[in-house]
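What follows is a group of structures, each given as structure tokens.
Laboratory data are not the source of any read-out in this text; all were calculated from the coordinates shown. Computed from a predicted model, the values in this text were never measured in an experiment. Cβ atoms are built from the backbone, for glycine too; each structure is taken alone.
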Structure 1
Amino acid sequence: MTIDAMTKGRIVARRTKVRQKLAALLVPCALLPVSAQAFDCVIDPSIVVRVGSPVPGLLKEVLIARGDRVKENQVIARLHSDTEQATVELMSEQAASTSEIEAQKARLELARNRMKRAEALLARNVTSTDKLEEAVAEMEVIQKELATAETRKRSAELELQRAQTVLEQRTIRSPISGVVLERSLFNGEYLDQDGKLATIAKLDPLFVEAFIPVSAFGKMHVGMDAQVVPNAPIQGSFIGKIKVIDQVLDAASGTFGLRIELPNPGNSIPAGHRCTVTFEGVAPDLE
């Protein structure tokens, strides 16, 4: 489909009007020093995780609810694991057993004594060389059987580790410290391998996202202090530091993005809220 000249003209005129409106909004801010400007921003969680499971299964218990605070590595749910638990118990018994090795060591000690007696008797010409060779061969066979028994024990220990790993996969832990935003499944429901059990947000620190006019580009640097003031009804102002400055500008809006890391001990500042940010002075660029 082709566009006639009149339609193209209308499109160009509309784009020109949009640019003029953006310029009118940005020019007053650009005339002020950076330290005096207040820029709009949004306070976001630093991390939002959709928690799932490495293996599918039926949920035995879910230990969290919406709004709960959780710690990193805290158990938040368990899948049914009767079979895996039984396997671990079986492999624990096999890995702990040393009876076969002890029996082979006893046989080896007996074979060594027989070989020594055969050597002594042969030295006095009381027995034949064949008897000594039989004793030596018997000892070598038992040595190999002992090595095989030790290998089986090591294999049982490795099988136990694997069974414990499989059992541990039936326990779901929180990958971060944060707040539960959503609980998607409940006891007795089936959790797919690609399914979601819960959504957890990390609120300490917070990430403050702001878009700054390109006129201020180069006047800010990573590590620079920023004063963040949340919109009402949240009271107070908070100091954070610039962590990221986008190196690709947005030509359409004439802005560039930056991220401020804002400490939030105790999760006292809520996320998902609008704010304004100001920068006190212009520090020299980092070396």
Structure 2
Amino acid sequence: MASDEVSAGAAGTWRLGDLTVNRIGLGAMRLTGSAAFHEGTPRDRSQVIGVLRRAVELGVNHIDTAAFYFSALRSANELINSALAPYPDDLVIATKVGPTRDASGEWTTPARPDQLRGQVEENLRQLGRDHLDVVNLRIMGQASISEHFGALSELRDAGLVRHLGISNARPDHLAEARAIAPVVCVQNRYGIDARGGEALLRACATHGIAFVPFFSIAGEGRESGAVQAEHEQILTVARAHGVSPSQVRLAWTLRQGGHVLAIPGTGRPDHLVDNLAAGTLQLTEEELTLLDGLDTGGRAGR
């Protein structure tokens, strides 16, 4: 599909608090290299900046990033700043706090509640903004999030943060967070072959909260990228429509509810267009039944 025929708005919109976003956005993790974080080959800087600008031209107004998205030569936040500042009025940039990495890229002890302000301020500095649209607390295994989420709620009250969300969460985390401050989104791993998040998917629908899956395309590849051997059911549907397996994965994800937002990540212009085209891919009821019954142990070529 030609790039002038696709639009991030084709799948409709959702509201993050008082902010309206198109349901297909862009994840920034893979902007920094061919593999996640400090591994892999750094992407061509001019190409990545071109992808960011083209994404906005095609209607992407929801970008997911974090200060800990960096590689040896690239920082996702710095790339976003260089490509898009001064920012369009309707662009929503969502960030995450909680995890920490040292200068060499190694993961260190997650941030304490009193350290979250410093992480928020670092995102502000890198992005060149005076407030953050959405900040997600990335939960790092703690049983209770009240102190961490309470600290972010104070930053929201202070005007540094507009809206709050949680990531890598359980239903009890959502209940705990909602008792402290409004929650506009939940980011969890979820996809056609990773259904463990369905309880939160339903809870978010009940409360009018955006559910934002990550690794919907990557599947078992997770941070490293898309799987190399795709499920036969996905390939069957992709061949029937003459589209990529990634489009099928995204289209299935979007069909899980109007509150579901997609944030596929890429640093390649052709992949950007392909991902956005998923918003117009109409899966039949028979195809949805086939995909819903996907055997996660069955791979093509086995």
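Below are the figures for this structure:
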| read-out | value |
| --- | --- |
| Among 1, 2, structure where helix-only ellipticity at 222 nm (-39500 (n - 2.57) for each DSSP H run of 4 or more, over all residues; to 500) as derived comes to -13000 | 1 |
| Entry that produces 4.9 once distance in nm of label points 7 Å out along Cα→Cβ at positions 188 and 252 is calculated, selected from 1, 2 | 1 |
| Top of 1, 2 by relative contact order in percent (Cα under 8 Å, 6 or more apart), largest first | 1 |
| Structure (1, 2) behind the derived value 36.2, 123 of Rg and Dmax of the Cα atoms in Å | 1 |
